1. Taking 14 as the value of relative contact order in percent (Cα under 8 Å, 6 or more apart) derived from one of the structures shown (1, 2), identify that structure.
2. From 1, 2, which structure was helix-only ellipticity at 222 nm (-39500 (n - 2.57) for each DSSP H run of 4 or more, over all residues; to 500) = -3500 calculated on?
3. Quick check: 1.04 is what I get for Rg/Rh (Cα atoms, Kirkwood Rh), for residues 23-70 alone, calculated from one of 1, 2. Which structure matches?
4. For Cα extents along the principal axes in Å, the calculated result is 34, 30, 26, so let me know which of 1, 2 that is.
5. By the measure mean count of other Cβ atoms within 10 Å over residues 39-46, tell me the structure among 1, 2 with the highest figure.
Structure 1
Amino acid sequence: MDLITLKFIQGDGAFRLVEATEGKSLMEAARGAKVDGIEAACGGSLACGTCHVHVLEPWFSRLDPPGEMEGEMLEYGIYIEPNSRLSCQIPLTADLDGLEVVVPPSQR
């Protein structure tokens, strides 16, 4: 499997570039790199919403739409935007090399 590069942008504009292996989820990559603001309290079981990110274009339109359960979890979140996604539901593929996401100011 190949490595892809991801960009996690914080609210103050600071960012981290993270290399991740295809086949993992965006959440797994963030947790492995200890990205600030990605709590992922449920470990990716789609039960908490604390891995929420805002996916920037052109990346957002390249993703499959959120499933029903993800959509329901996002309804209960804060800092929800039209481009909000749960990072545990974004599988990393070569097509997402260079993916840019913004970490919201809080997950709670």
Structure 2
Amino acid sequence: MANTKFRELYNARSAKAKARVEARVRKALGEMPVQEFQQARQLSLAQLANMLEVKPATIFKLERRTDMYIHTLRGYIETMGGNLDIVARFPEGEVKIQQFSNST
């Protein structure tokens, strides 16, 4: 029943208000701190550590670093099934940085 009430409230909003909410949700889903990747992929710390063949404490430290190497971050993301792209955003548009792409 709680879903029905929420749905009624949501449906009562204007199209403009709904669009603002949806834009905020997309933005929130598109911007995520590294330490939330594992949770979003529904992996435990132990599972991820096992996949990377390191101790869970290593993963914990890695996720909280602010100066991580690109190859370390790439390995972390690829272990979870993702790909890492580095993009520079300018007022004129975006540029994908190729220098850090895998060269295998």
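1. Numbers: 1: 40; 2: 14.
The read-out was computed on structure 2.
2. Numbers: 1: -3500; 2: -16000.
Traced to structure 1.
3. Details: 1: 0.96; 2: 1.04.
Working through the options, I get structure 2.
4. Numbers: 1: 34, 30, 26; 2: 51, 41, 24.
Among 1, 2, the structure yielding 34, 30, 26 for Cα extents along the principal axes in Å is 1.
5. Numbers: 1: 15.1; 2: 12.4.
By mean count of other Cβ atoms within 10 Å over residues 39-46, the leading structure of 1, 2 is 1.
Readers should treat all values here as calculations from the given coordinates under stated rules, not as data from a laboratory. Note that this is a predicted model, so its numbers are computed, not measured. Cβ atoms are built from the backbone, for glycine too; each structure is taken alone.
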